[in-house]
Structure I
Amino acid sequence: MDATTTSTPLRRRWGLLLIATAQFMVIMDTSIIGVALPKMQADLGFTPEGLSWVFNAYVVAFGGLLLLGGRLSDLFGARRIFAIGWLTLLVGSVVAGAAGSAGWELLGRAVQGAGAALIAPAALTLLMMIFGSEPRELTKALALYGAAAPAGGTAGVFLGGVITEYVSWPWVFYLNVPIALLVLAAAPALMPAGGRRSGAVDVAGAVTVTAGLALAVFGIVQAPETGWASATTLVTLGGAALLLALFVAIQSRRAEPLMRLGIFRAPNLAAANVAQLLLGAAWIPMWFFLNLYLQQVLGYTAFPSGAALLPMTIVIMLGMIVLAPRLIARFGPRTLTVSGLAVLAAGMAWLAMIRPDGSFPVDVLPASIVAALGMSMAFIPTLGTALSAARPEEGGLAAGIVNTSYQVGSALGLAAITALATSQGAGRLGDLTALTDGYSAAFIGAAVLAAAGAVLAAVPLRTSRPASQSQPATTA
């Protein structure tokens, strides 16, 4: 990794801003389409079932290609892959915005997801290159990086509504174009190039893991419609398991695998990734169903619903930037990971007490603040532990793995909890009692996942001394 001494403090701050922008954008692109979906359906002829794939095409490509993005970052240099990712995102955004049919729209979204899969691990690798030799600065940088995610999710809700109402839905995609051009222009001056390494790209491994993860997400997402015991679901998930098993077999025999299986023997890496997976599996469904409760039960429109999420977003950002680094330095990442997941579970269990005739100040605000506090406590230490546990030359791989864990956890958790909520009445639009029962079940399911994460993190994660005692603040 490039030494941080080669950069001036000002250059490093601008580089961090560019990396946080990357995180902001890849998350915003998952949420900005929400308000625009009805107009896209009318203009492009989507079926009700097909419309969900405007979201899923992005998530499947994103989650499926992250490991490849991390490997390419290690082989060809993080800055180069970061730039290629932004160029790919730009092309996908133009295709999605100009689409005249459902097929072209889904293609554009998949290309956007592929670009995000290159950007995300490269951005984390660059962050480690810039700040990795200074543990306290690294913790602060990871905090800003982590806070960019909820900011992007909330901004997407607002911007999607404003653009769709006052301009037109294609501009939710065209918005990426000027930002991508600015990033491409600034990256060479602000980012360390990173060394290229000799090695081959494991094509067979890339194909099997990408296809396996994509098929798994596809099967879980479709299961609520086709049935969990249907032949379609069983064949799809069975095919996914077969492809992932084949991927593991290929990795165990390759001299230069896409993912060195021995990387999981690094202390804490596997445990931190399990925690990230369960964190995503709990948090994203909670955010999704909270938005539905606000709109479909409390009767909020898109803009008030987005505003109702602002207190939660502010708490997450302040918690990640101000609170989490101090707590990590004082108590260490293991304690903060476990306590954060436990607080998150408590907040979600509190949300499960929502009422059909409830109100935002009583039923939503206090519980969502508790959940947001837990998220802000757990995210930074698990992310830092997963990144710092790997060898320096495998930073891109570690970043790809932890991003994959969170994104795949998010997709699988949302699909599974959607099925749970639907079985308890969440699909009965207009029946406020049934809807509330379904959403309450979703929050309970999310709380169970967060609690499971706390238990699993408490056992295998090793305790380390706080950063003030010369240990990196992001290792556990």
Structure II
Amino acid sequence: MERVEAKDYVFHRDFTKEYPMIVRAEGVYLYDEQGNRYLDASSGAIAANLGHGVTEIAEAMAEQAKTAGFVHTLRFETKVLHELAAEIGKMAPAPLNRVYFTSGGSEANESAMKLARQYHRDRGKLEKHIVIGRWQGYHGNTLGSLSAGGDIKRRQPYTPNLAKFEHIYSPYCHRCPYSRTEEICQREKRMPCAEELERLVKEIGPEFVSSFICEPIVGSQQGAVVPPKGYLQRVREICDQYEIVLIIDEVMTGFGRTGTDFAIEQFGVVPDIITFGKGVSAGYAPLAGMIVSDQIVESLVANGNGRFIHGYTFSGHPVSVAAGLAAVRYYKQKNVLANGKEQGEYLFQRLRDLQKRHSSMGQIRGKGLLVGFELLADRSRDQLFPPSFGAADRLNHEALKRGAVFYPGAGTIDGVNGDHLLIGPPLTITREEIDELVAILDQSLAAFEEQVYTITGKEE
């Protein structure tokens, strides 16, 4: 067959779009080949925590590539692997001390779920295999991680291929599926969103449940929704009672994104496994992994011949790990977490001021520099946009035209209804750059609301 030269050889994420070609990036800015500048208000996908153009990380990667570019961890290890594992292990709450590396968050969560299964099997609990996740949680796009997650739109095309995992509702107090308020739950000391986990475990049979996985703060699917006080403590109690491995997914929230090394620190809970990604290498190389409790590792040694029956070709890839080690050291040397916390507080203040001028801005929530807000058609009536309107994408498109890129989300409430915008700039952002971000968002909201008025024929 005669070969016909293609005009474009890239398999695009979306063939209906034309993507700007980025040719340079520095600090919080991206530059395309047309000379346009974009403020990276979402750190890519909440990954470029240290911004762009950090020479210390680039140089560490180059040096490692020259020293040993690839080592297969089934046979060998590297010094840089041990150094980064030690740095991360010391950051995690005790007794989580052992670090296993993967290339991305999906792999990290798959690894955690498989390790939980092997942990139970090695101890003679042969039937414990079911994973429980949460609707509107997100844990990755591989079939296993997608099965555990609750992203309706991503799951539906592949429903026949998904594992039969179970789900409970996410603790979204502002849109509570149980028609309660956080105040009522705190007063009565009872949270149906947490008790639902125990009900489901009993319904399935505790002897069949292996692990429960959740994000400490729901990221992309709900726009930085923070759980109510006591929720994660109650989840921990239930997992302990029924011998369920608690996996906390910190792929988005880890490495200072919410003001602490890991978000779970702010809730006084110690999980059995923490998964991480994105910020560990600040986006400079594909890197993720899991931090595992001593109890699980000791069981692996005692009951599983010391071997985790699992692995990836690029687990512990030395160049990626070198990027991670340089990034983790940069966080500490530059006091990045303190800046992120300070600028996060300032961003919240500016967004509250902005909310007074824009009727489409609903609830603002989050921690540190992981911040989101709802988009509403009519705030006075708490009216949502119809899903077909694509409100979040429309607003982000207006922002792109004005020189900033955010993280739009749809299906916030139940996978279909609700829109939000997630904001997560690099943790190195300055106050002046926050002001620029908010100014662009202000202009974009004004244009968006004018568009709404034009389409609906009435002022919202």
Structure III
Amino acid sequence: MIPIWAQVTYLGAATCFVLALKGLSSPKTARAGNMLGAAAALVAMVVTFVVYELDHLPWILVAIAVGCAIGVPAARRVAMTAMPQLVALFNGVGGGAAGLVAYLELSAAPTVFPLVAAVATVAVGSVAFSGSVVTFLKLQELITTRPVTPPAGPALFAASLLVTVVLAVVLYAEGADAAWLGALLGVVALVVGVLLVLPVGGADVPIVISLLNAFTGLAVAASGYVLGNALLLIGGTLVGASGSILTRLMAQAMGRSVVSILFGAFKGGSTAGAGAASERPVRSAGVDDVAIMLAYARRVIIVPGYGLAVAQAQHTVQELVELLEKRGVDTAYAIHPVAGRMPGHMNVLLAEANVGYEQLLEMETANGQLRTADVALVVGANDVVNPSARSSPGSPIYGMPILDADQAGAVVFMKRSMRPGFAGIENELLYDPKTTLLFGDAKTSLTGLVSAVKSL
């Protein structure tokens, strides 16, 4: 029997998880929310060590030490551009751990509901693990980021999913006497996770990360039920619910359904296009010309994207903004909800450069102000400002809500080259007569703009 004080502590930790999740809903409170959630998890872990008589304690401590030795340096050294990959990997580890715990508890779950929960956790945790590993490989570009559709892909996925369901039913019927069935169920579910994520490409990958995060949360919640641990049950439910809501919101931001995101590649509906750039003429300029455009504008709105993160140019762009403001130029940042490669990527990136929260405009507000801006400065973004989403029914991103950078008086588009963005499709904004291209690395170009504005 768990002591009353331990139950109260668990309840307090669960309450802190709820408050932490609430804190993460705003940039102003996100740091405090994150610290609160981490502290609550640490307290809950310490209580678990004190209350329970743990078997194999030395091995547990060794495992914790090895995990810390790997996880702490990885988290501290990871570049902002690689943060989505790290999130995907951590999420996969969580799902895999929940699946393994449930597998080991199969023999200790003789009653109906714990056994159902254990079987489901083995399957869902395995899907979350293998799917997250594939998203990591895609984002790290260790495999192609484009959709991979195996021969007879839909039939193969359906067959593996059916086998998973059948094995789950048989495992439930056999119960504790069929541990080998649990292992086989986990292996087949791993295949399901791979086949689920491989056909996803381009800008859809971050949405799948969010969906797999929800899977991991459900797996952890179910394992909490199996273990009789209310804290795991509450924490997993929070992750599952918030991940599901986030997935839906991101899909809406892309103007597509979750089903089309997962299976659109089988019908040619993925957000990864042909990846070729046309040879139509564009207008380009040098740093000095662009500096004059920005310095003598009344209002400039910056549209950041993944290229800004790759160049680690967030501090430089903020330095440019401060120079423009000293000259009386009204400035702001337009943030698309799926800019970058994870939700809130641009918010985190700009917060690192001490950009004020009031300068970050959400898409609806930003679009209203872009129509009155003299210059829209697009830094490393591509797909989120592509007018094809509005005007080309045949485009893979047609219907996706975008930032209306093309509605500004003039557009300065900073790019390394004419290569398409992450979705692999050509951007019509590059060929708009009001668009001026500034080619080069974002940090190098922004540094040049800073120097040029200072000299005016």
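Where a number appears in this text, it was derived from the coordinates with a stated rule and is not lab data. Keep in mind that what you see is a predicted model, and the values were worked out from it rather than measured. Cβ atoms are built from the backbone, for glycine too; each structure is taken alone.
Thinking only about distance in nm of label points 7 Å out along Cα→Cβ at positions 251 and 403, which of I, II, III has the largest value? Kindly include the intermediate steps, with their values, before the conclusion.
Working: I: 1.7; II: 3.4; III: 2.6.
Ranking I, II, III on distance in nm of label points 7 Å out along Cα→Cβ at positions 251 and 403, first place is II.
Figure out for me which of the structures I, II, III the number 2.6 belongs to, where distance in nm of label points 7 Å out along Cα→Cβ at positions 43 and 419 was derived from the coordinates. Walk me through the numbers on the way to the answer.
Working: I: 3.5; II: 2.6; III: 4.9.
Computing distance in nm of label points 7 Å out along Cα→Cβ at positions 43 and 419 on every structure in I, II, III gives 2.6 only for II.
Here log10 I(q)/I(0) by the Debye sum over Cα atoms at q = 0.09 Å⁻¹, for residues 19-154 alone was calculated and came to -0.29; which of the structures I, II, III was it taken from? Comparing all candidates, it corresponds to I.
Work out distance in nm of label points 7 Å out along Cα→Cβ at positions 219 and 355 for each of structures I, II, III, then name the structure with the largest result.
The structure with the largest value is I.
Thinking of I, II, III, which structure, once Cα Rg over 2.2 N^0.38 Å is computed, gives back 1.09? Only one of I, II, III returns 1.09 for Cα Rg over 2.2 N^0.38 Å, namely III. Comparing distance in nm of label points 7 Å out along Cα→Cβ at positions 99 and 299 across structures I, II, III, the highest value is found for III.
I have -25000 for helix-only ellipticity at 222 nm (-39500 (n - 2.57) for each DSSP H run of 4 or more, over all residues; to 500), calculated from one of the structures I, II, III. Which structure is it? Could the numbers behind the result be given before it?
Numbers: I: -25000; II: -12000; III: -19500.
The structure behind it is I.
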